Every structure is written in C-alpha cells, then in structure tokens.
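Listed below are the structures to be examined.
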Structure I
Amino acid sequence: MLLSVRDLKVHNLPPLSFGLAAGECLGLSGPSGVGKTLLLRALADLDPNEGEVLLAGRPRRDWPPAEWRRQVMLVPSESFWWASTVGEHFSRVDEALFDALGFPAEVAAWRVERLSSGERQRLAVARALVREPRVLLLDEPTANLDADNTVRVERVLDGYRRDHDAGLLWVSHSREQLQRVADRRFHLGPRGFAEPEAVA
C-alpha cells in the first residue's frame, strides 16, 4: 500500500483508517464543514493530528517534515502565491505541462496579479506536479474551472498518476466528477467514512 492511514484523529471525526494504492485515485465527498479539508491537511502534517500515517511502509514520524510534505503534497482549493511572477513559484518550467493545462509557454513570465482564480488553480496543480510527489491530496482542484479546463485538469492528473504510479486523494462535491476520475469513492460524514463505493 502506498499510503496507509490508521486511526487518524482529526477535528471532531471518529478515528479514520484507509489505504491508498500506488496508481489509484480515491474520491472523497461529504457535506461542507464535515472536515474534508482538515483531513487533507492532517495527512500532509500541516495541522495537529493523532494516529499513524505511512508512506510505502515508512511511518510519517521517520520523515523530515519538509520531505514528507513534498512526497505527500496538498493542493489546496485556494493556492498561496508569494512572488510577483508565475515562474518564480516553480522548481522547474515544464512547457508541455503548461500546454496540457491550456497555457502558452510564456506563462512563466506572467505576473501573478493578472491571474484569474481559475488560472491560479490550474497553475497550482502544475506547480505541484513538477515536484513529482508520490501522493497528491487534491482539495476541489477544479472548483473554479469551466468545463473545458476541468477536462484538461482531469486528464493531466490521470496521466500523472499512471505515468508516476502516484496516488491521488481527490475531494469533490461533484458526484459525476468522482465517477469519472476515481477508482473508489468514500463519503465522509460526522460518523466517519461510509462504505467504499466501487466505480462502474
């Protein structure tokens, strides 16, 4: 199992246990405020939590925090931008990736202040992918996108997990989207996870 979660305690939810296999996309839905984002932040070790999380069998406590967060990477619904141009936020420029997400090669020179919310969201996905994490924690990665750009992001993320044997934990309010992208689906409620639902 690529990512193993055992009795993870976060927020006011009961302990959660699940696994994510290499190359798998696990979809997660649930009502607003139930704790989906807090769960993702706990898995990335960004907020206090209890329980055991392992990456490829190695406990999280044995990883340097910065390395864990590079390997198990959160892509938040609203990304943080700290420099003036897009390219300054990237460890390397991947023009093919920019193109696949609908951007011209010169996007690296664009000023962040000119970006729409949807452009920031797509570029946040690209920024994560160039760092080649083993697990991506995706918090509504297409929430601000139109239909065409939603398809672009879904294709890029599907290609990444297949090419890199990566695991995706994908939070979405869209049942239709999770039916498209996920191998398994969970519903998170106040009592924890509902039974996993196989995707036809």
Structure II
Amino acid sequence: MQELKFFNRWSTDGVTVTDAGLQRYIRIEPRIAPKTGARYAGNRFHKSYTSIVERLATKLMGSGHKGKTHFMSSGHNTGKKNQALKVVEEALAMAEKKLNMNPILILVKAVENSAPRSEVIAVEYGGARYPKSVDVAPQRRVDLALRYMTQSAYTKSFNKKTSIIKALSDEIIAAAQSSVRSGAISKKRDLERQAASSK
C-alpha cells in the first residue's frame, strides 16, 4: 500500500512534537489534500483534530483580522481554501530547498518555538483594572503561534514587492530557528516579558 504524504510530497516519518504540552494539539497525520471541509466544526476542541498544515492554510484566509479591527483587507483571500493551500505548499517547498530538511518538521518546530507560554489579562477590582499574568492553554498556544506567523508574513508582503509565498517561507524558517527576524518570535517574547512583569 502506498504511503500517505502531505501534498503527495512530504512524509511525516521522523517528525515528532517535542513540546509535551502541545503533543495532543499538533496533528501531523499526513493528508494528500489537507482539507477537511469543516467535518469537525461544532465539536469541542475540533481544531485539535485538524492537521497543522490545514490550520496554517485556514489562518491565511483570515489574514486581515487583528483584534476586532481589520488592519488590512483580507477580502483578497477569504474563502479561497485551495489558493491558501497552494501558498502553504509552495512556502514549505521553498523552506525545504533552503534548509534541506523535511518542511513538515520545520513547520512543527516553528509552531513550538513561537507558541507563548504566558500572557496578560485585565482583572477588575473595584472599578480599577489590573494586569494579571496567566498561563496559556495548549490549544490557544498553537492558535496564537499560527496567527502571529501568518500576520507577520502578510505584514511583510501586503502591498509590497515580496510575495506571500516568500514571506511565509521566511517566517516559518526564522521561527523554526528562534530568530528575532521572525515576527511571531518577537511577539511571543513581548507577551512573556509583559506577563513576567505582571506577576
């Protein structure tokens, strides 16, 4: 029987999640076309049953959201899942060419490195609001890592000469290497620094 591979190109042999807290939340079972068609929508923790490659593509489709505002228009890619998957596939191929490694391993490493462990929330006491440091739930850690990676890639490519494929590939590589060139790593460090000062 033929082995299943992501995009019929990359195997997940030897790819493991080393962060114990994220092992149940980063799915690396291979899919030829990582497109579940909202099969798990409505189920609790449904995102955790979706492969990490598909989740990255889904995040690309909502690139414009930052908080409750649109910091750039995401209308140009909303709803185009096949287009988003094509961007992810080509970005992974570019990362593989640069590092000469399995790109699924690079992506998993990038998500692990850019997933924040603590963040700040506002607690209200008697009308005054105070910042309080809290630990981040594992599923939210993966969510935030993917969000920061895609937003950083779009910030570097939106209305600029750099293509989204190159920007996303550079972001994944930089995050996998824990480089400060990665917007996701910078954002994670800022969050954890704020949390440390609010303890």
Structure III
Amino acid sequence: MRFDAVILAGGRGSRLGGVNKPELEVDGRRLLDAALAAASGAERIVVVGDVEVADGVLRTREEPPFGGPVAGLEAGLAALREAAQQRVNQPPEHGRESHSQPSAAWTLVLASDLPDAEAAVAVLLAADPGDHDGACLLDGDGRLQWLLGYYRTSVLEDRIAARRGITAMYRLLEPLNLIGIPGAASSTVDLDTAEDVAAWRRRKP
C-alpha cells in the first residue's frame, strides 16, 4: 500500500508544564523519533510543528500556530500536495518520462506522543481496509484513535475542504466509514502528563 504520513507535533505541551512533547526523550529517543520510525514506510513524511527533522522529512506549521490537530492535518496535507507536485514537475531523468503520482492513495495520521508508535503502526498497516475510508487503532475501551489511523487521501482532502470551522478531529473524521483495529494495550498509550511519562517508564524493563 502506497501511503504518505502526517505527524502532528504542534501542541503546547501545557499538561507537561510546557515541555515540547515531541522532543521528550523516552526509552532513549525522542517521542518524535518513535513516530518517524513508525512512519518510515511512507513515500513522504511531513511533520507539523516546531521541531528538528532529518533531511528528507518535510516540516510545516499549522495556521494559526497551536491551532489544533485539524489545522495541523490541513497544513500537513497541503505540504504533501506541494511536495508531490514539485516532484511531478521535475524534468525526467535521462530523457525518461516521469510517472510520479501527485499523492499517495492513503495518508497515515500519527500523533507524536506515542511511545509504542512503531508496534502500533505495524498492526494498523497490516489490516486490510477493504472498501472503508480508512482504519484506526482501537483503545482499551473500543474507541477509535483518530491520531493513530490511515485514511484515503482523497477523503481527507474532501473533509478538510468542507470542514467549515471544525477544530476537533473526531468531528472531522466521525462521518467516515472506518474500520477499528484492536491492538495491544500499550499501542494507544499517549504521554500527556508527567504522571503518564513516569508510569510508562516504570512499566518498561
């Protein structure tokens, strides 16, 4: 499955005392690096937020800054479209015709505060969405995790175009025909508070 990835890393970290969560080191690496490793199979990756990224990873910022995940997704999709179009418009190498596509058919949407992101995304991407609009991992209570899912790019673009002031991700994505994928309890753990971080560190050997 061809997919691009949007990693949302633009929060304030207010519940962590203003700590920049994507830069927080857990298990010997930044949370952002866990997300980047999880998305490593993507054709293009864009990180939305004020963070350092490696060469080859796109970076952008939502408007307004700290505008929330829907604004972040909108900015990420725009950056992916622009990068894809630039690639399409490049002159073909060695006289060959370019067959680059404007965008991948699927987009992985991933939060940057998931310490078990690699395992979570591996389970997610192994699922066959069939005719659904996408798939999300389920938490322990059976709820769809909107920021741990992949979606048809065209459907995301349509929802963003018609969002009319929607700022909550669940309101943006709830109308979609999604499949829920069960995963390990650790897969959907996110680190919002100092207590969350401490609890995660205690559970690791």
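A short reminder: the numbers here are calculations on the coordinates, not readings from a lab. Quantities reported herein were computed from a predicted structural model and do not represent experimental measurements.
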Working back from 14, 31, 33, 15, 7, 1 (P(r) over Cα pairs in 10 Å bins from 0, in percent, for residues 45-132 alone, computed), options I, II, III, answer is structure II
Given a value of 31 for relative contact order in percent (Cα under 8 Å, 6 or more apart), point me to the structure among I, II, III it was derived from. I
